[in-house]
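Bear in mind that the values in this text are calculations on the coordinates, not laboratory data. As the structure is a prediction and not an experimental result, all values here were calculated from the model. Cβ atoms are built from the backbone, for glycine too; each structure is taken alone.
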Structure I
Amino acid sequence: MKSDVNDWALGNAGKILSKETLNHPGIISKVSRLDVYGNTPEAYLRAYEALGIDIINRVPAENAPAPAEFAEKRYHPDKPYSFTSLGVYDTAFRERFEVSSPEDVYSLDIDSLRYDDLIVPVPHPCSRDDIKFREKLLGGTGMYYPMLYTTLFMWAVETLGWENFMVAAITEPQRFTRHFFEPCAEKSRRIVDEIAEASENPFIFLHDDLADANGPVFPLAWYEDCIFPFYKKIFEPAKRRGKKIIFVADGNMTVFLPRLVELGVDGIMCENPATPLESVMEHFGGSGGYIIGGIDTARLTMSSPDDISLMVQQVYNTTRDCSGFAVSSCGGLHGNIPMENLDAYFDARVRIGATPANWRNYFD
């Protein structure tokens, strides 16, 4: 619930908190006792309550579209994105970017790039009005968190594409930083300011995929020259208002963890298991640190119910002395997860105190 998140921020949580990206139509309909497509907003609210999910990003305001065939690929009518089925809501892929070559980066009008034009893996905008709207819809069921997906590194990935970005940024790093990262850092600072001013949440969630599954994709010195000098500027509006920074990332972030602590990051939410939980605990598991994650979504999807129960218990054993830990499946709960595995997952969460014992019949 919302009050539990506020207590958690103060180090006074009375239970293990939970964050989940709910996108599995079966589990939502099962626990809410509603058709998730016929009454999406209410079905989500009831599912969050029944499953004990406290930290929430997806707060639908209208019914989800009817499900498409799982393998069907569809295109946005106006924007350069395609969609494929992933659950209640589709996943989006960018098909075309703002430039067609690395040199084109330097003729691109960076000021014209708008965050709201991106269709990224974030359900809602970061505008003040939308934040207030989602908070009102959610009420006390949980704590809504808007998330800036393109803190800095991801501005380049999402607008230029990986190849153009990497060639331009490694060939002329100073020129690229001046032309691209400097103005994008200011865009992000303004968005963080708007989130921090509008949001009731004591945390600000900022996403940047600095690494792939093997680690950094650029030399470490490049990050020190081109990325990290801007982070304190981007974080400043949140810090000024007393907000805590939760850094969100895919990939193996191990080498970056101590640097993020130095830069003022208060906690981390890993979106896949590439960063060992033990490494995250080393840097964020102490007093005043926050960790959201622990559950390997691939293992949740492809292993047996018994193995899932074991995984949850192992995560609990590793984090049981960390008051700032919140359990979460790193990649989200999507439509391809077998229902028997989700049953095992939430039963295991009951045993560690993260889900109500009567979650199956919560609304009976």
Structure II
Amino acid sequence: MVNHSEHLINQPIRMEESHDPPFQETYKNLFNSWTDIELDKNYEELFNVEECELPLIDLNMLNMGDFEREACKKQIAKASREWGFFQVVNHGISSQVLEKMRREQIKAFKKPFHEKTNGNDLKFSTGSYIWGTPSPNCLRQLSWSEAYHVSLSDILGSGSLCTLRSTMEQFAGKVSELAQKLAEILAEKLGHNYSTFFKETCVQSTCFVRMNRYPACPISSQMFGIMPHTDSNFLTILHQDHVGGLQFVKDGKWISIKPNPEALIVNIGDLFQVWSNNAYKSVHHRVVANKLKERFSTAYFLCPSYDTVIQSCVEPSAYRKFSFREYRQQVQKDVKSFGYKVGLARFLV
């Protein structure tokens, strides 16, 4: 589950008939400077972590009586306050659509690397295919992954006969409705009526579907699939396969999330943490590479228009007001300068 395209980069390097990005060739200087001591330390940190199941919420309760509906809303708010992550079942997206989504994205990623970087047969916007890390200073800042990061305006209403695009349209339509519903519930449980805020500000051009692939990594004991980060949005909704690797911080410790392909994972983004004045938590998370198995996931990012002003809904606020455009630009600037995202610390009062 990742934080937008600031963590990945296009590279025009061509590898005939290979579908994996040329990580080791492109970042060979980083690999040459890595020491055995650093490798051992990194291995221990990444793999000696506890595994847990996230809070599991049955959204069918929202269709029941007043008591069940209110209980469900309280569970959603509680998990967002205490964990920043939770998972949902009976979410309205059929297992058939999810499985078809996985099959079609596998086909897209199995194309030769040079076709993914140079071609646009999927008719996504230029730059939708991304991989690696823009300017890593060390291997700890390198993400061993590739992705298609596509705005909803590229997907919805396209009428495409392409099986992948039509499947993405089915997925995006349903998951965007779910994201709006969850956002409204979280706003309600803060004691505020913002029933139209997310519909008005989270528009198709700034909400995204992201298909992720984490290739099997021959040096997995040292590598992140995605480096630690928080998400620069309101909410992320993720469907992952059975291959583990997603980890997040709970009570100051890294925890590994037990895969549940039947559920969707929801996590709070930076903007909801600001909007709730730290009531809801945007927590750091990462993906650990796997030596033998590739991993696939599909994420949806609920983001506002770039001109939307983000501010806390209660006073005194822990953060100053800022536009989403300003936030994105600061994140991109920090990633370029330091190799990682600084995030909300930049916007504290």
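Identify the structure, out of I, II, from whose coordinates distance in nm of label points 7 Å out along Cα→Cβ at positions 31 and 311 was calculated to give 1.7.
Structure of origin is I.
Identify the structure, out of I, II, from whose coordinates FRET efficiency 1/(1 + (r/R0)^6) of positions 103 and 335 (r between Cβ atoms, R0 = 35 Å, to 0.05) was calculated to give 0.25.
Label of the originating structure: I.
For the read-out helix-only ellipticity at 222 nm (-39500 (n - 2.57) for each DSSP H run of 4 or more, over all residues; to 500), a value of -12000 was computed from one structure; give its label from I, II.
This figure was derived from I.
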